[in-house]
Every structure is written in structure tokens, then in C-alpha cells.
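As C-alpha cells, here come the structures.
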Structure P
Amino acid sequence: MKKVKVFIDVYYYKAALSGIRTYITELKSASEKYGSENIEYIFSHDIDKLSNNQLYLNSENQLIRWVFQFNYLIWKQVFLPIKLLKLKPDYLICPDYVAPIFSFKTKRITVIHDSLFWDYPNNYSSIWRKYFISLINLGINEKTHIITTSNYSKKNLLKAINKTTLIDYVYQSFENISIPKRNLESKLQLPESYILHIGSFEKRKDLITLVKAFHVIKKSESNTKIKLVLAGAQVVNGNKKIIKQIKRYILNNDLENEILLPNYITKEEASQYYKNALMYVFPSVDEGFGIPIIEAFSYSLPIICSDIPVFREIANESVSYFNKGNFISLSEKIQTLIDSKDLREELIKKGKNQLNKFSRKNFIKGFENMIIE
């Protein structure tokens, strides 16, 4: 039986931050471990080698960012089609929103992670947003199969993408990584007890609500040893507004020694932060999926989330919810979780059970069900 040949374009890994970066890593690992014997997976680049070159990784230099976008455009619309002509794969998977205009006889599966570009235009540079949405639309035709990350995102994309095309969702996966032998804990100087959030400093993440809630619980003498760690890229596409807002609040409320801002962290460093945290808090006002939820599940952390639809879809009843954007509601949930060991253990147990839905095997089989019909 002739194998189905599937080509996966991972060029964007050079500049991808946490969400797409994790997605590509999981797609590679899942295909290698659980991929069908009837499918041959071909990757455009070695992501291990791409990891060593961090020139384009969230650079604050606008010229470097535009150089990457130019190189990305040339790769996507010139060199990738040439690769397809040469290798003649049956399917092309683009996990980064954008497919080439020409794929010839190769069928296209394009991953569009969410509808945030359409739903929140003010969160992006108007020129860059128009350019990127145009690029997305150029790679979509009636034969394109769009995959997204949740049923919530699917519903939103059906409204946003005004084309006749097939849209399905496949839940992504996460599995713990092996930690190198070097002692990262001492290098990172982790606090004794801390609340954790990992993610880029974007407006929709609503980190200021978490900072304000933390300020409230710090007024209790019983919480003097508890810190807050906000890890992740602080400047996103050159935008410094959110980190400036948070630093200003920290300074005005004498929280310099209480809130840690380690900036962008590696996967190995993130694993240490997860392993040693008291709880994970996810205050976003909108997400396409919310990969930190299943990351925190895998590290046996109790979680508090904003009560947005996608979190209820992904986490179900395995997390504690607070009223979106309400720092008083969030502070009450945090305090309850601090005070109740039983509740923490209950949420950890439920999280472990919920995690079974997001295995690598289920992830790759979701794609393969659309490839081998």
C-alpha cells in the first residue's frame, strides 16, 4: 500500500512565540510517536536547529521583524511551492495561519488558531494586521481545509472568514519534557511560594487584573511569603504598553519585591516554574484555546481561569472560575485556593482526568482522520 505523503511547513518556528511554537513542537512529537504507518511525514525544517537561531524571536527591532516577514513571504509564496512541485506530497499542513497561493495538486490543511485578528483589530498595528489577514485570505480557497483549536474558535472563524471552506477543530496536546541534569531551580532562584502565569504580555491576557487581585491578597498577613510570577515575552511586536502599565502599577503600590517578571523563558525554565508553583491563574478575556491550562494540568497545578466560553470548553469543571475582568472576584478565588488544601487537591485530580482528552495520540489522529478517509 502506497503511503500518503504529508508535508508540514514549520518555517514560522523561527519567530513563533509560545502558542504556535508549542503547537508545532507537539505536532512534530505526536506524528513521530503516534503517526500512522500509512503516512509519511516530511518537515520543511529541523525545528531543533531553528531553536538555536533566535534572531527573529520576538525582536524589539522593527527592521529585524520586517526582514523576517519579507523572508517569510518569499519562503511561503516561492520556495515552498517549489518544494511541493519537487516532492509532490499529497497534503500540505501549514500550522501558522498562512498557506501558499499555489500548492498545485497538493491538498491544503491550514491551521488558523483563533479569530483574534478579526475580533480585536485595535490590538494590532493596522498595517501589519491588514497585511497578515490578506496573506491568510490568499492561501484560502474552496478546497482548503481549515483546522482550528476549539469549537469556540471554529464558531468565531465561520463568522470571520467569509469564504466557502471547510472548518474543523482538533484539540492540541501537551506532554512534559525531560529536564536537563543541570540545576535550573538554583539558577532561576524560584520563590518559596508563588502564583504563576506564563504568556506574552498582550492586552487580551488582562494581566493587570491578576496584578490587582494579587495586591488585594497581599494585604493579608498570612500571605506575606506568597509572590506572583508573570513570565513571558513583555514586548510583543514592538508593543510595550502592557509591560509599562504593569510596572507602573507595581511601582505605585510598592510591589517591586513581590512580583517577579522574568520575561521570555525557555521550555526547560517554564517546566521548573510549573513544577514549583502554588497555583496557575489564567485571567484572559479571550483565547483560541489556552495551552497553559493543559500544561498546568500536566504539572499537577490547581488552576483559576476567567469564565470565558473557551476555558469552560477546554477545562470543564476541573478549574475554579472567576468573573472576567473582576479583580475582586479573582482575589477571592485565589484566597479560597490558598486556604483550602482539599480544594487544591480536588482540582488537581480533576485536571489530571481532563488532561486525557489532550493526548498526543488524539492530536495527531485528529489530523489523520481528515487525511485518511
Structure Q
Amino acid sequence: MKTVSQPVIAYFISAHGLGHAARAAAVMDAVHRAQPAARFEIFSTVPGWFFEDCLSGPFAIHNLQTDVGLVQHSPLEENLPATIEALDAFYPLDEQMVHDVAHQVRRLECRLVISDIAPLGIAVARRAGLPSILVENFTWDWIYAGYREYRDLLRPHSEYLRTLFSRAAYHVQAEPVCAPGSPDLVVPPIGRLPRTPVDKVRQLLKVPTGNQLVVITLGGTATSAGYFSAGDLPEKLFLVIPGQSDQIERAGSILRLPVQSNVYHPDLIRAADVVIGKAGYSTLAEIYLADVPFGYVSRMDFREAPVLEAYAHKHLRSLKVSAPALADGSWTAQISSMTALPATGAKRVNGADSTAAFVLEIMSH
């Protein structure tokens, strides 16, 4: 139930994987900690359970496609022809749809619109006469410009989206930033906070005493299945793979968890001795905050990957793991090298807090 003084914020979130939703959830959680009465109206096709797991403050979910992103063959491979077909169908944005959503946002008494690279949110904010904040470490026009083979087919969409993104009233860039510009604010990596002590998490997972806990994550989606092999696990190594089963499955030293499980993902990251996974934004941000060793798998032709990998080399305890090594199980030979990486000792600052302070400052005007 909304109160008279309750600040209401619309949040439009890309459903490309769960990384943008994780970043947005971290910001919303930080806003809730600073202003418990704040309410979020979330527009996205990200499953509702994800936000239910992440947020304790008031929110509502509106199932709505907010962008296209990339259609993918697998967690590590994009499907550009299918992406172009989807872009052609979605853009330019339908004016009646923008009008209807703007009316909905006004009816919900939203005072601000935040967009995690979902350009629809910016268009809706302008139509509704509301301020908008773009939060990003890349935008889709920048991503599409990197696919030279499809440049001519993608150029119209890149130009259209570049114009939409430029219309945001405020601009926040979150490190690692892919295309530094002149934003209103630059913040450290934005990640969700863990909630449960490490020993409690390991007890919940039933990790044998004295075992090293290795977590393999390819973005937390069920499509991870088939892109990983455990091979012959070394003794005293316990492996957890989220998103590779429809239910909890335990086989010896391997525990497979469903996409939605009773273990909060940031808790799992902090409890790990080593995390191996796709070098995606939210994975990197949560590993950065936990300061655990990271064996990162390159995302092949994805334009963001070199930026994230360079940041990992500089700021994280990291080593590269090849996609073939992940697939055939030979990644296990690198575990001892990863666990030997010394702690950075650097102070970890969550960019969610400064982003939340920026949001609340704008709303106070």
C-alpha cells in the first residue's frame, strides 16, 4: 500500500540474461536501505522471483519487453541474424505503446524513471514528462557497432538507440566502463550484497570439512547445461553449479542447483574458494565485492569482454580459463593456481550506494 509521502520510482530493466536485473536490484536494495518507504515499479520480462529473492522493500512487477539485447545460441555465443530480426520487429518503438506505458507510469504516481540500458524507459520518461536516469557500463548501440560483419544491418538500430540513450536526463556509468563519456556520475562496480555468513552457507550446501568450494556460473540460466564438464575432480574439491538442473541434484562431490534455489547467489559467491564463470558484469561485480579468486571464461566476440577482462586483471584475483577447458574438464588443473592468488587487500566500495544517493538526491528536487 502506497503512503502519501512514499517516493515511487519506475525501473526499466533489460532482460538480456540476469546481469542487468542483478545490477538494478543492487541499486534498488541500496535505495531501500537509505529510504525504506521507496517503492519501485519494475518493467521487465525478468522473472518476478528474481526480484522477490533480491528485494525486501516495496515493489511491483509489470511484465513488459523493454529492449532486445542479443539473441544467443548459448551463454557464450550470440545469434546475430536472429538478433537483427528481433531488432527490426521492436524498433522504432511503437508510439502508441510508449504513450500507453507513459500513462501507466503517471497513473502509478512515479516521480522518476531509471533505465538499466532499456531505451524504452527513457522514451517513456520523456513522454510522461518525468526525469530519467540511464545506468550503464555499456549501451546497446556500442555493442552492435562491434559486429563488423553485420554493420550495415545494425547501423540503423545503433543510430536510433544512440539518440534514445542521449535523451536521458541523467547518466550514471558503472565501472568497468566500456565507452567512457561525460556522465553525471561514475561509480565502482555495482553488486548485490551477501546476507548469510560463509560458514552457514557451507553448512547449507553440506560442503565436507576441509574441502575447497568451487562455484561454476555461466550467468545463472538453465542454458548453461552442456557447456561444462567436471572431468575427474581432484580430492577435497566440492563443486556447485547453479542453473544446471531443474532441481537440486547431488552426485558425490558435485551439487547442481536450479536457477531459482534456496541459496542466494551473492552468498554462494562469497562462500566460494574459487569462482569460475563467464566474465559478465554482475558476476564480476559480486566477485569484486567478495574478493574471491576468479577463473574467467572469455565471451568470445562479445565487445564488452575485453573491458571486463582487463578490469579483472587489474582489480581481481583472476586467471583466464578457456572455453574448451571448461567444456572438457581440464579447468581443474588451474584450481591450485587460482587459490594461490593473494588477496588484493584493496578496500571494496559498492557503487550501488553512491548510485542510490544520487537517485534520492534527484528525487529531493
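Only the coordinates and a few stated rules stand behind these numbers; no lab work does. Every value quoted in this text rests on a predicted model; they were computed, and no experiment measured them. Cβ atoms are built from the backbone, for glycine too; each structure is taken alone.
Structure notes:
- If distance in nm of label points 7 Å out along Cα→Cβ at positions 24 and 96 is computed and equals 0.5, the structure in P, Q: P
- Origin of the value 4.4, where distance in nm of label points 7 Å out along Cα→Cβ at positions 40 and 336 was derived from one of P, Q: Q
- If helix-only ellipticity at 222 nm (-39500 (n - 2.57) for each DSSP H run of 4 or more, over all residues; to 500) is computed and equals -11000, the structure in P, Q: Q
- Comparing distance in nm of label points 7 Å out along Cα→Cβ at positions 192 and 248 across structures P, Q, the highest figure comes from P.
- Parent structure of the calculated result 20.4, 61, given that Rg and Dmax of the Cα atoms in Å is the read-out and P, Q the choices: Q
- Each of structures P, Q was scored by mean projected area of the Cα convex hull in nm², for residues 152-311 alone; the highest score is held by Q.
- Distance in nm of label points 7 Å out along Cα→Cβ at positions 216 and 240 derived as 3.1 - corresponding label from P, Q: P
- Source structure (of P, Q) for FRET efficiency 1/(1 + (r/R0)^6) of positions 176 and 200 (r between Cβ atoms, R0 = 35 Å, to 0.05), computed value 0.95: P
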